[in-house]
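S.K.: Okay, got some structures for you below.
Every number here is computed from the coordinates shown, using simple stated rules; none is lab data. This one's a predicted model, so the numbers in the text were calculated from it and none came from an experiment. Cβ atoms are built from the backbone, for glycine too; each structure is taken alone.
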Structure P
Amino acid sequence: MPDTPRFSPVNVVSVGEATMLFVSGITAGTAAPYDTEAQTQIVFDKIRALLQSHGADCHDIRKITVFLTDIREYAQFSQVRNQVFADMELPPASSAVEARLGSPSVRVEIEAIAVRRNV
């Protein structure tokens, strides 16, 4: 059996009256090669779907970390991020770093931490 990495796309931890969701780094895969803006939208859509499968959504995100192949493409990422969180009074904390990703055509990877109240 090959030595395959083991990780969860999202790790859910109950903490008292809240649940924390730690979303692993998500990319657009082979979709929209070399297009930072389109890839960012695809990644946020994937993160939204993961969160919704655990009873949360993008409004529950408290922190994102973005990895960009080229930090000069930050404006394209930021434009989409600002749209995703446009109706939040207090958008999540956000950090961005330049990094080599799996393939040169992959321009953006995003990790997220969300917190939702237990009902």
Structure Q
Amino acid sequence: MTDLTLFIYEVFLSLTLSSIVLLIIATPLRKLIQNLCHSDEQAYFWLAYTRTMLFISPLLMVILVGALANAEGLAHIKVVLISALAGLLLGLMIIGRKIYAAVATPSQYEQANKP
């Protein structure tokens, strides 16, 4: 398999996983952001920002790890899958933490952030 073909598979895998996650959370995320924002323009921006971040973070992880991985064949695909999922997890954790801070009552947020 050529380097270009492998790279295309990596990107395709990352974008596919991101699309699946975004399809699953699209409606609740849109409703939540609309409830949190003061205007439709703000909601549109934050929804677009969130969607973009959920595509970029796994893609960056895949490209970085794919370039550093010395594995071949199926082992390489496993490394790419793990890095894509790790990027999605990281993106979702960051977004979830920010949304939780916005919707939680101050006492809930303080309790969750106690050392």
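S.K.: Of the structures labelled P, Q, one was used to calculate distance in nm of label points 7 Å out along Cα→Cβ at positions 6 and 30, giving 4.0. Name it.
M.R.: Q
S.K.: Taking mean projected area of the Cα convex hull in nm² as the criterion, which structure among P, Q has the greatest value?
M.R.: Largest calculated value belongs to Q.
S.K.: Can you say which of P, Q returns 12.6 when mean count of other Cβ atoms within 10 Å over residues 14-21 is computed?
M.R.: Structure P accounts for this read-out.
S.K.: Among the shown structures P, Q, from which was the value 39 of relative contact order in percent (Cα under 8 Å, 6 or more apart) calculated?
M.R.: P
S.K.: On distance in nm of label points 7 Å out along Cα→Cβ at positions 38 and 70, which of the structures labelled P, Q is highest?
M.R.: Looking at the calculated values, the largest one is Q.
S.K.: Separate question: -31000 is what came out when helix-only ellipticity at 222 nm (-39500 (n - 2.57) for each DSSP H run of 4 or more, over all residues; to 500) was calculated for one structure; which of P, Q is it?
M.R.: So the calculation was done on Q.
S.K.: Also, I was wondering about something else. Thinking only about FRET efficiency 1/(1 + (r/R0)^6) of positions 78 and 102 (r between Cβ atoms, R0 = 35 Å, to 0.05), which of P, Q has the largest value?
M.R.: Ranking P, Q on FRET efficiency 1/(1 + (r/R0)^6) of positions 78 and 102 (r between Cβ atoms, R0 = 35 Å, to 0.05), first place is P.
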